[in-house]
Every structure is written in C-alpha cells, then in structure tokens.
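What follows is calculated from the coordinates using simple rules that are stated; it is not laboratory data. Owing to the predicted nature of the structure, the values given are computational and were not obtained by experimental measurement. Cβ atoms are built from the backbone, for glycine too; each structure is taken alone.
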Structure P
Amino acid sequence: MSDKGNDDKKMPLFDHLVELRSRLIYSFAAFLLVFVISFVFAQNIYDFFVQPLARALEGQEGARLIFTALYEPFLAQIKVAFYTALFFAFPIISIQIWIFVAPGLFKNEKRAFLPFLFATPLLFSLGGALVYYFIMPLAWDFFLTFQTLGGDDTLPVQVEPKVDQYLTLVLRLIFAFGLAFELPVLLMLLARAGLVTSAGLAAKRKYAIVGVFIMAAIITPPDVVSQIGLAIPIIILYEISIIGAKLIERRRTSQFGDKDIDTQPNNPSA
C-alpha cells in the first residue's frame, strides 16, 4: 500500500497545472473584487486609521495631516485599498490553496492543518487589534510629548504628520504585530512536522526572550511602550506554543506510538 496518497486518484501533470491555474484565477479575482470595493471606501478606511491620532491631538489648535506631493493622497488610498484587500481576500486565497493541496493529504493531515487554516487570520486580527486599540494610543501620546510651545528666543515644535508617512507607520505596526502573532501557528506546524519539540522550545526559552525583545526593538517605533507591548504578547504566545507542542506530542504518542505518520490513505477502499 502506498504511503504517499491515493494512487488511483493521481492526476497527470497537465491536469495539475490546469487546476493550479484555476485556483490562481479565483484568488486573483477575489483579490481584485475586494480591492475595488476597498478603494471605493478607502477614505473611510483611512479615517479609521487616523482616529487614534485624532484622539491624541484632540483639543490641539491647528491639528492636521499634510501632504507635500499632489499625488500623495491618491497613492495613500491605493495603498489602503491594497492592504485591505490583501487582508480580507486572504481567507478566500487560503481556501483556494487548501482545495489545491487537500487531495494529496492524508485524513489525519487534513485534520491537523485545518485548525491552522482558521487560526491564521484570527491571530493576525488579534495582533492588529492589539496595536490599534492599545499600542497606538500610548505610542502617539508618548511622541506628542516632544512638542514645545516655544518662547522669545525659540520656535515652537509642533507635529504635522504627512499622510503617506503616517499610513506607512500604521500599516507597518499592524502587519508587524499581526505577523508576530502567527508564532504559535509556525511553531506548532514545525512541532507537527517533528522539526521542533516542546522540550527543545522550553530549553531555548531564554534565547527566545532575548530574540523577541531585539525583534521588537527593530520593527516597532523607537519607544519603550511599543517594544514592550509587542514583546510581552509574543513571549506569552511562545509559552502557548510550548503547551501546544506538548499536546501534539502526546496525541502522536497515543495514536501511533513511535510512528510519526498515518499509513492509511484518504481512500478507505485503497
């Protein structure tokens, strides 16, 4: 009996290419549709991104966003629509990827990967929500403390953020936190593949903590609030990953003993 899948359902290479083309077309069409919808509401989405800064600047006379190039607001809306479409089209794209690869997986492999398929957008959303509702207000308040009123011999220092620079910073933070929150998915997939163990992850905990703080210092704005706000959740997620790896190892041991794979193909009649 073959351990590589269902032999009687093998497809010729040309059929695989046709199937891949279909999945790519569906994925691109979904992205394009969401992009068009997002572009229509791009200004509303941008206003949503600006709300933390607007609340931080509330009561400050003359508070505004500026642009120095005529095309800057248009490019900012294009960028907003692109990343919004990428986020909302991702579930459809991942489903297309799943439809393409699922026929070649064993039943136990399908059961193993499906939770990760749903966990990926959920964890990304949690990371984005954390930075939007908690980190941004604290970070903006911190940066605004560097404004000065000026005096007889000095000029005032007031913030006038550029449209594109502000958007770039917000998107950078959201994607940094969102991708960082995917750590449990990555580590548990590696544990599922046997590339890491719970004992190994626990033994390298101190190195992981140092690495997390270095990464947080690199990808966040230069303030302690953002760095600690990213580092602590990732450390917690690392500990959750260790627990998840232990559960995977216990389940593997109880089902297969020393074996690491299921030798039963998807087709019960094979």
Structure Q
Amino acid sequence: MGSEGHADGTVGKALDVLDLVAGHGKPVRFSDLLEKSPYPKATLYRFLQTLTHQGMLSHDADRGTYTLGVRLVRLAHAAWAQSSLAPIARPFISDLAAVTGETVHLAQIDQGQVLYVDKRNAAKPVEMFSQAGKVGPAYCTGVGKAMLAFMSEDAIAAAISRQSFHRFTEHTLDTPDKLRAELRAIRTRGYAFDREEHEPGIICCAAPILSRNGRVLGALSVTSTTARSTLAGLEAEAPRIKDCAAQIAAEAESWRFPEQE
C-alpha cells in the first residue's frame, strides 16, 4: 500500500483502495478497511464513494459492506481475454492434463509474483493452494522459478527484491543466494521443480513459455503429490511439458500476445 504521498497520485491511491477491498476476499466494512488503510478516514471514505459511483465497487447499505463492483468484473474479463495466456493456452493444457493424468497450471508473472491464470485438475483432483486468479510466491513455486530463470538480470534482481523468502516448508529456498543458484540450474536444464517448497506433499515440474526472442510470456507445470508420484516421475514428463509450452508460445506469437517482463 502507498501513503498520502503516493507517487502515482490519485489514481495510485484509488488502486490501493481497490487492492485493500479485494484483499479481504469477502464483503468488508468501512471500519475494517480503515484499520489497514494508510489514508485518513475522510480520504478513504472519499475514495470509496468515488469508486462506488464509478461501478468499481459495490456498497451494500443494509450491511454496510463493500465488495468489488460489476464494472471491475467486466474489465477483468476483458483483460483476461486480451492479455492473459489462458484463452490461447486452454486446448493445449487440457490435452496435457488428459495425457499426464495430473494437474496442469498456467501462470504469468506480475510484479515479481505468480498469477495463476488457468488450471486443469488431475483425473483425481488434489486440494492445493493454486487456483485461477490467485497470486502466489515466485521463489518457491515451479512456475515462478521457471519464469524467473529466463528473465533478464535486471528483471531477476527486481523480482528477487519483491520476494518475502518466508519458509513455508523445510524445503523452501529462503535466501536470495539459494534462489539464484537454483535459477542458474534451471536455465541449464530448461525446466524447474517444486520440491515441496510451497506446500508439503506437493511437487511439480514446470517449463517457461518463451517468445521467439526468448522473452518470458508465462509458464506451465505438471503438478502431483508425493503420495502418487516422484520428482523423477514428473521429470520424465519434461519433454512433453516443454513441447506444450512451445506450442502455446507459437500460438501466442500468432495472436501477437503482448510481451511483458
């Protein structure tokens, strides 16, 4: 969140307030927003009123709560259709999930974090953190590390500065140096692993989705559990995962997908 001197001015502050409402994940009262807001009561109220009038937020007068508005949903849908890899990648990841029998994730990088844009469940689904629309850490997920490894050095440095390096499990890479060493290994072999680094029992093999000139468009992974697979078993799928990534990249090029770093 910003402060009263937000570098992006009024627009930046308004987006901060939207993030604040979205972060609750459910209808939220003004008093709860005020507790976490960096803005004074009058300023916060003014932004909430403006965002509500513009349809970016919805206010339930009976309950006194705010939720994300229909206009924002419409914009999000347009962004998903125009800038997300999901519509392009859908048939490819569906085929990959069917062939492997495992969960397939599709992700993009956003401000150094992983944004899951689509998911295909395994034949026997397993409960896990990742869901389309969720944001996760890049330093301890297969898709996150696959994307970081193929970014420019400046972009890697910027992304690393945004990582929390919280130790989720005993396997989590919890320092920048450990992560950088892992990224070098990923660049060499061309794919990444999640070795129970984010969630106990969850493992994956992931590959980056790269444009023709090598820029990162996203990543995909085949994910399983230690109860029914092994890292070696998932690594055997690496050629298939990389081929799927290449097909998505080729399709994205033909759609002139906007390259981002």
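Upon calculation of relative contact order in percent (Cα under 8 Å, 6 or more apart) from the atomic coordinates, which of the structures P, Q produces 26?
Matching structure: P.
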*asked:* Tell me which structure, out of P, Q, gives 35, 20, 19 once semi-axes √(5λ) of the Cα gyration tensor in Å is calculated.
replied: Q
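For distance in nm of label points 7 Å out along Cα→Cβ at positions 90 and 122, the calculated result is 1.4, so let me know which of P, Q that is. Intermediate values should be presented prior to the final figure.
On the way: P: 1.4; Q: 2.5.
Going through each structure in turn, the value belongs to P.
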*Which of P, Q yields 5.7 [distance in nm of label points 7 Å out along Cα→Cβ at positions 42 and 226, calculated]*: Q
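Comparing volume of the Cα convex hull per residue in Å³, for residues 34-97 alone across P, Q, which is largest? If you can, show how the numbers build up before the last one.
Details: P: 94; Q: 155.
For this comparison of volume of the Cα convex hull per residue in Å³, for residues 34-97 alone, the top structure is Q.
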*Work out which structure the value -14000 belongs to, where helix-only ellipticity at 222 nm (-39500 (n - 2.57) for each DSSP H run of 4 or more, over all residues; to 500) was derived from one of P, Q.*
Q
_Given 12.2, 41 for Rg and Dmax of the Cα atoms in Å, for residues 106-161 alone, calculated: source structure among P, Q_ = Q
